[in-house]
Structure formats: C-alpha cells, structure tokens
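We did not get these values from a lab; they are worked out from the coordinates using the rules stated. Model, not experiment: these values are computed from the prediction. Cβ atoms are built from the backbone, for glycine too; each structure is taken alone.
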Structure I
Amino acid sequence: MASAEFNVALREATGKGVARKLRGQGLVPAVVYGQNMEPCCISFAPKALETAIATDAGWNTLLTLHGASPIEGQVVVLKHLELHPLRRNMLSADFHAIDLNKKVSFMVPVVTLGKAVGEKEGGSLQMIRHELEVFCLPSAVPQAIEIDVTALEIGDVIHVEEVQAPAGVEIPHDVNFTVVTVIGHKADEEIDEEESVED
C-alpha cells in the first residue's frame, strides 16, 4: 500500500468567513474525522496534497499527518475533495483517520484483462462499474480489482459475486449487480429495429 507524508496546520476557527480567508491565502480548509476522536479542523497547501496522492494508489494513499500537534503522526486517507466547478481548484477536503490494524472500506478501480471474444465478433465491452468497494486492512488495499474478460461473448455478464478479490480482501454488496458486460453494436440493433418496424 502506498504511503506519503502530508504537512498540515491546525485551525481553531471555523465558518465560511474563515474558509474564504484561508483560500485567499492559498490554503484549503479541511476536517479530519474518525472513530473515537473529535473532528479536527486543519488547513493545507493544495500542492502538498497533490504531491502526497501522486501515487498508484491515488486517494487510497496512506497519509501520515505532520504539523498539527493533536493529530501528529495520525494516518488518514482522503475521503472527499471539493473542487471549484470551473477553475477546478481545491475548495475543501475531508480526511478519515484510520487504525492500521482494523479493516476499513476503500473504493478501488476496476481493470479488465484481455480482449473479450464478443469484442472480436463485433460487440462492445461495457464497464458498468468503474470502481468497487473493498473491505480490508489498510495495508492490503489493492491498486485495482482485475477482471479477466477474455471468455465473454456478446450478451455475457460478470456480476459482483463472480469477481475474484485478492487474498484478505472482501467485496461487500447487498445486490448482485453487474460489473462488466459485452453488448452488440448499436448500429446492428438499430437496423434490426428498423426491419421490425417495416415488417
């Protein structure tokens, strides 16, 4: 699991006015929360976060906080990042404090392996879920959930119950939803529909 050091500053004052002032100084207001701890208000430089999560793990990078005495050395992961809709600069963030010895939920990307038989026959591979929730120790978070699609024909579907998770990793779900499928070309479907109308 990727890890990085992350420098932050403690902020006692809260509110929209304080947040605007921090942004005016080039800083981002944020909150650290977790079990058995009071939420802690912090601020950080945008570049510091960009550098910290510039790993293969992205948001799942384990960040060790420095610079704020109440949470010095606390390990967190980025849970929410608000960006300006136009300028795309950081507006606020939430970090979740974690216990390295307890299993936690993470979102990881889905990656397909190989080329489906259905694609070679003219079909199209459709990713219904680009991410899956996993439940595991922070040290065991996979960079991606890999799914071999080579045997899929047109009309075939892979549901979440069929997805193989790495050792020590669970994929919790209440519904057996579709993750990947292979469909026929829309053009062919439209032609079939036109022929049906003419008939």
Structure II
Amino acid sequence: MEQTKTKELQEQITPAKAIELLKEGNDRFINSSRLERNLLEQVEQTAKGQYPFAAIVSCIDSRIPTEVVFDQGIGDVFNARVAGNIVNEDILGSLEFACKLAGSKAIVVLGHTSCGAVKGACDDAKLGNLTLLLDKLKPAVDGVPTSQGVVRNSTNAAFVDAVSLKNVELTIANIKEKSPVLNEMFDKGEIDIVGAMYDVKTGKTVFG
C-alpha cells in the first residue's frame, strides 16, 4: 500500500527526485501497473495537513487528470489547471504558495498534443473571455516558424503540437521572469521548473 506523503517524506525528496517520481508514475500508468492506495484513508491522513512534492500547471482538458496519468494519490501534488496551461498572477501566486510555503520541490508545466486552446489560438478564435485567454497563447503561435506555404492553423496537427511545445517553453520563462520568489528558489536549487508534453493518444508524458 502506497504511503501518504508526510512532512518527513517531503523533506527527503530533492527536486530531481520529484521529477523522477512523476516519470515513474507515468510509466506505471501507461503499463497498467498503478500502485495500490486507500484513497479514503489518505483523505483522513491529509485532513490536518498536506505535503505535496510537486506542483503541476496543466491544461483544463478532461483527458489529462494529472493524479491519474502520474499515478499519484491524495496529497501528493498541487494542480493548477487552465486552458492552454498558461500562467497569470493568480497561478503564479498559487505556485509560490505551493513551493515557498508548502514545500513542493518541482513545478512541471504540462502541455499536451491536440490542445483545443492552442487550436483556438492558431485559428484566432473569438469567444467572450476566452478571447483574452487565447491572446496569451499568441506568442507561442508566432514563435513557431514554418516554411512558406505550410498551413498555420488547427488543420495542421504537427503545427498545433509544435505551438503547444513552444507554449510550454514560454510558460516556464514567464514563471521565472514574473515570479522573483520562484526564480530565486530555482537559482538556489531548492526547486526545479521543467516542461513536459502529454500525448493524448498514448498517455505517455515526455519531459523536456
């Protein structure tokens, strides 16, 4: 039975180990060998405190429930989910809480293939408040070069996925630039900040 994270266990996890735990969890997920957990017991064990070892910035996409695809239990990871896995001041503040105050050792920016938000940005879609969100993805769209004549919209799956990957890179840069708290922790080696891409067809996560 997998043990719920305690303060002592969290303190023993290095940033590199935090990433390794997520990689191992994804391997278990795609091989149908998930660890046995008593989730209700974990609810009781975390009722008075939480000690997650990582924070994940992922898309709102329903196909990517992070605890499931990384085979983690209750109290193991923080989740910040928003269409297009972008960051704003609210998410940055949440990540600062996760790492500086709650002790998480890594931030993973998780993009994915066939991302609807990225498709919308590629197509310059307009819809209420979603328009403002998609505008935040435009730098990634503009940051992916293509040869003359190559289609730069949602009908080009390879282009969409390339934009998703670029968006992960830009989001990491935004975290470091816009959060002095997290950037200082990163520079001191107290946390790692990495990107990853999830394949919605296979369930495999590739870390960059």
> Hey, distance in nm of label points 7 Å out along Cα→Cβ at positions 106 and 130 derived from one of I, II reads 3.3; which structure?
Replying inline: II
> relative contact order in percent (Cα under 8 Å, 6 or more apart) computed as 24: which structure among I, II?
Replying inline: II
> For which of I, II does FRET efficiency 1/(1 + (r/R0)^6) of positions 2 and 146 (r between Cβ atoms, R0 = 30 Å, to 0.05), calculated from the coordinates, equal 0.10?
Replying inline: II
> Quick one: log10 I(q)/I(0) by the Debye sum over Cα atoms at q = 0.10, 0.14, 0.19 Å⁻¹ came out at -0.44, -0.83, -1.35 when computed from one of I, II, so which one is it?
Replying inline: II
> Can you say which of I, II returns -12000 when helix-only ellipticity at 222 nm (-39500 (n - 2.57) for each DSSP H run of 4 or more, over all residues; to 500) is computed?
Replying inline: II
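Work out the source of 19.4 here, i.e. which of I, II gives that when mean count of other Cβ atoms within 10 Å over residues 82-89 is computed. Please report the intermediate quantities before stating the final value.
On the way: I: 9.4; II: 19.4.
So the calculation was done on II.
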>> Quick check on the output: 0.70 is FRET efficiency 1/(1 + (r/R0)^6) of positions 10 and 178 (r between Cβ atoms, R0 = 30 Å, to 0.05), derived from one of I, II. Which one produced it?
In response: II
> From which structure (I, II) was distance in nm of label points 7 Å out along Cα→Cβ at positions 42 and 90 calculated, if the value obtained is 2.6?
Replying inline: II
